[in-house]
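Multiple structures are listed underneath, in structure tokens.
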Structure I
């Protein structure tokens, strides 16, 4: 790759534009041209022509679509003024050595700021400028009437907005630490604009007002949060938000300006893998490590907002260094290149262990996380101390020799019901019957689904669950295993857990009372005691 300075600049934030790297950019008038360049810009290498043709012209025949792609690629080249594309017989790529892409530069700068140490004073202004630039809608005005491209674009926007939000939080915290509440307030305002239902963003705004000694500003920020949640979900701010509001108001009355938020989300880091970056965070510093492998959706930061879940994970730090993560395609991890297979998810766990410098760890696999834990234990037993399973299963759909699951047709009906309710508290009565009427939990679960995955990703991940069958692995596993399952579980039937325990050599079987599928709901004490004690030195 050439080490010379880029000759071209491609702007994807706002209206797409292209031009000389040191000169004015011109809007890209061909919408499919902008779409093609965007796909190539985010790709890690050349993309197959067939894939691009199907993405941009899904309703055309393959031959017609490929011909249109060929004409479009050659149309873009002369208009750029310099070599822009690598044109192969079956692939097309962007000349990354010659093209500077704003979204990629933003991502590099933001990730370094979010995951690194303290932000240097001379870097703050540059990061602020990036935050303003990145707040523009991605590919503004680009609509080509292609459902596959629309879904791809939606995923990119979600991932981009998540990264922007983390950068804004980092900047606001930095400004507060440096005694600049006005700058912190500007960042918090942008964060609230990005997601009006993000309670931690509203708390951050309240903290900025408190640091400025503005009691009225605290009240306005709290009421703004309360009204947004009431209008959208019919609920009130959560206990953490209300406690922060009271603390800030009382602190200001006592002429103090607290800038610490209890239960602040853990620092998110990124493990690189050939397929994309995987977001993870660690809690505690114990010698033993445990990786929490969640079910079909996860989002590190939103999960941390649930007080019951937060308490459960914090209790685990009595013995373990706890690792939580979002598998590729979900939450804060990269969305493109997502896979629904347990092999891909096991690879994600392997990557975060490498990145965190952990040789061996316990694996806690809940629900769909169970087969992932078992897959990694089978493939890399040298990295696994043991597995602890909760509400897990060995096979995703029913068969004559495994009747403890939905049949394929029933599974697909359930999946479509879940997707149809995306954006709301879909299927909460199945996952957590004890919380089905709790407004705060309903609002939290709806937000989790909206931010953790798109409808297409939900289908991808759950199609992977439908096809899973790890039963052939079970007899050969030789790591300690704890299997826990609640008798009334409505999402994964009790018989599935009992079957796992019977097939895993030497497994310790712990049947539990209750009907919540979520391990942090219902009676959690038996679960915590078992996890903290299993395999511990006598």
Structure II
């Protein structure tokens, strides 16, 4: 079967999701997991946007060797040069140049004529081609552009050295039928199209990103771009896991293959969700918690008799397991580490020590600790260490229906000092957040709060996700514990740590001061 190139832009377009701010270490961790997943191209970032993103892209280019490492650039000389400097150490570096092609963008954003845009696109592709033979070009907002201008600009940039031409549905405007026709039009009207790979990049504003991407593949595209969990600008991008499993499950219809190790999909989805703070909706295709659950009696009966009656995919194919590990408070470190290795987590000595301590803490409150509990514990510990400035030590809350909730929080500061603060609030969670704000002396405001149970039952591990705001900057945070108040405190402290790291990435300190 012919192979489809999988281009992942989680670290670039995905990071443009409101409230997402990844550190260099987090971006590298995701990139290494994408490498294990088997994606062909990782778009590591947009180096011109900030020194922090430049460093993250450069680090990924140097350390991830089994994927093409791409970086996005504006169509201007300085940006092209900076982008090359960031990716030049990659095993296979790619410069991705983009420039708008729709009349609405030309008139209101660029304020340039078609002739000026065409000249600029050719010049910047030619400049990029001086650095590398692997150059991609995207006419932004192609689906709202005059197709004849799209054909013209593609013809010229291929002649200038573009080896991949990407057709983006930037605002999620197209229908599958329209997108199919546009891609066919590219093959029929660009005379030198045989010299380049045709790619598609679709957004989900009308909920058709995956359908449009698959239509593009059927029309002749051989590279598809998207993000893990479909995160990205506005309503997000095409969800790569959905495209991958559509091609995998319906090989009889599409007739293509990929080099993806599908058994890494669930772990990749979880990692991206953890580090971005963007919770996956329960009914999300492929990776949602309900994707392989059955509640209807008829469905349960069918699955018990023969799985394929109501499951078109084997959960094991994406890395899920129906087995439950029976670990309890008497389980030892060796059994704990062995099961983590089976789940794909090879922790260093310090990471293992801290994760084992969290496991024991939870095992004291639960009869059984399941695989999902373990994954939540380890993910929480690993991401906390990447951005740890303050560490939560203890939480106490006094609350009730006729009293004002009061929280006492103790944190360890970066210099090792133990800081204890007391605060009241409208509820126990509000009181905890106010106490954390006092302890760290950073006037952050809670914008969004959500909680979900990782496992079932009254002793379930709870996962809290928050978004906090400080002087216009929004960052996510996440925490897990069997006690929701403790998980809330962990999530808020995690968000504070991410806030500090986001300021450090731009060479600044967080403005302090009590609210």
Structure III
């Protein structure tokens, strides 16, 4: 759950802090006041594309930061990625500079943007109007179906992808062996030569870097020895000098010990001084060990340089020894294949055929699992549409056989039947903007039951919706908010009336939004805002009465839900 969102220099929002709560939160305000920038900030925060055009005029950097309350089952995921979590709360932030480059942070640790995107997948579902358009794409429909199906599809799909990768790998090996004989001989010669040299020299991981460092030390033994001896002298003063850190510490401790009978609070300082004495003694001893191990032997230096030269010659064409060893690990098995000729080729082709037959069988299992899930998904979404003022409408997921691909052997298509006995049409051809909005909401409600997520964020999920349909959208959002946090940017009073928390973004002079202009409204102030949304006038008596009627409907729905 998002507890607080802080935005700086993002579009019209110069500096704003928004406090959220469980349940349904709506953001309203006049057009251009900055509501949509709140949505964009959340989209950006959780992995959206960085764009310097989002930065406020005159600023060099935009910042979005959120305090997120984690469910216990997510704590390990975040701590494993180095995030600091304080009382189940993690801070997620993202910066965008004027060049368009961005930096992301998770619990105080800098992380790649893809990690924050993974974090978003764990915490938040962010949906704008572009997401409704993506609902019309076949790939997105397949992903939604697989997410709904859960483990019954994901387990089979995982096995299918392993077989797909194995078949592809075998195909590449077969292709390499069926290349012309000149090319194959060249590959065999190079591989044999490199492996022979590796087996002779037996390079160790990181050896070239370790030898480089040792050579640098060997060339500067005098300076290193002098520095170590100077430090030892200052710490311990040798056997005769009294001017040393060790002696000064002992003198200080004895002076305090002499007087601690008068003031017992000196005891703590005596203890600490004794600890420092021990640390200094250990440090001096370690430095003596270090200095004794400094090797200025010309023989050793010659051995190092000879070994480095051999490794340099061996790793020509590679980054370093580690890169070479990785290449050897991958390519050593190919030596036998390149030497094996037709016999090896026949064996690989047989393995490839066996894997393909298994792939076909698992692909059929995947299709069957998706088909069964599609029936349940279609029925559940259709039932939700009935409650969203689309009575008589239904959707269905149809699977069409295709050539095997990394995702299976199915093309998934979501269709809409707008009314009883109407023809089925693909959703990208038959759904209006308002219908798409409601279908998206219905899909999310169903997915929330099958695959719960902490927070949903919607930007104008009610686009193209009005009248009774808008009231039903408000009810569905309120029901979704019983199990998840829901944040909605809306223009519709019918939706805003169902909110548990209502934030108003006020238009300001100079077209900049600050924290003082993001206000939580309740009671009469909320009636005034709903009235403005209904009638366009804040002091309209008719608008106020309609606003109160809407709030009564929402309260009745709330009481009914808690029975």
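Identify the structure, out of I, II, III, from whose coordinates distance in nm of label points 7 Å out along Cα→Cβ at positions 331 and 363 was calculated to give 1.7. Working shown, then result.
Details: I: 1.7; II: 0.7; III: 3.3.
Only structure I yields this read-out.
Hey, percent of Cα pairs over 26 Å apart, for residues 315-474 alone derived from one of I, II, III reads 32; which structure? Spell out each step's value before the answer.
Values: I: 32; II: 38; III: 54.
Clearly, the read-out refers to I.
Assign the value -18500, calculated as helix-only ellipticity at 222 nm (-39500 (n - 2.57) for each DSSP H run of 4 or more, over all residues; to 500), to the correct structure from I, II, III.
Values: I: -15500; II: -12500; III: -18500.
The value was obtained from structure III.
Where is FRET efficiency 1/(1 + (r/R0)^6) of positions 251 and 275 (r between Cβ atoms, R0 = 35 Å, to 0.05) largest, in which of I, II, III?
Values: I: 0.15; II: 0.65; III: 1.00.
Going through I, II, III one by one, FRET efficiency 1/(1 + (r/R0)^6) of positions 251 and 275 (r between Cβ atoms, R0 = 35 Å, to 0.05) is largest in III.
Just so you know, all these numbers are worked out from the coordinates, no wet-lab data involved. The structure presented is a predicted model; accordingly, all values stated were derived computationally and were not measured. Cβ atoms are built from the backbone, for glycine too; each structure is taken alone.
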